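> The structures considered in this document are given below.
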Structure 1
Amino acid sequence: MKKNVGGLDRFYRLGIGFLSVALVFVTESLILKIVFALAALIGIATALIGYCPLNAKFRIDTTKRKAG
């Protein structure tokens, strides 16, 4: 897997992930808890791994590699 998640993108993914974790504990609805938990898991995992399958599918690369 070629990394396709850059520094600022990772920062935002971690932020959204940890915000989603906090929302899991605040919300009352079971469905929303599940949605926030999944958002947290996906956000934190893609930030730590540095690879996002959706970015790969749409050929988005936020790393700062030079072409050529």
Structure 2
Amino acid sequence: MLLTVTLATQYESFMGAWIGSTLGMVAGDALAIAVGSIAGSRLPQRKINIGAAALFVAFGIALIVSTVL
């Protein structure tokens, strides 16, 4: 989003930046949906839940440690 705003302010025509950022977001979302759909159909839901919870805790601890130090 910030890159789109920056590019749009640097050039006279904002349409190129807007179209490019929209297409990039659509491509990134499509890739995430495809990978998530494939992984979701092949992995057990319990393992996905445990992995997500572990990542949530790990990132929370990393954030606390980086804030304290």
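> From which structure (1, 2) was helix-only ellipticity at 222 nm (-39500 (n - 2.57) for each DSSP H run of 4 or more, over all residues; to 500) calculated, if the value obtained is -30500?
So the calculation was done on 2.
> Computing Kirkwood radius over Cα pairs in Å gives 12.7 for which of 1, 2?
Answer for the origin of the read-out: 1.
> Compute FRET efficiency 1/(1 + (r/R0)^6) of positions 6 and 22 (r between Cβ atoms, R0 = 30 Å, to 0.05) for each of 1, 2 and report the one that scores greatest.
Top value of FRET efficiency 1/(1 + (r/R0)^6) of positions 6 and 22 (r between Cβ atoms, R0 = 30 Å, to 0.05) goes to structure 2.
None of the figures in this text is laboratory data; all of them are computed from the coordinates on show. Please read these numbers as outputs of a predicted model, since none were measured by experiment. Cβ atoms are built from the backbone, for glycine too; each structure is taken alone.
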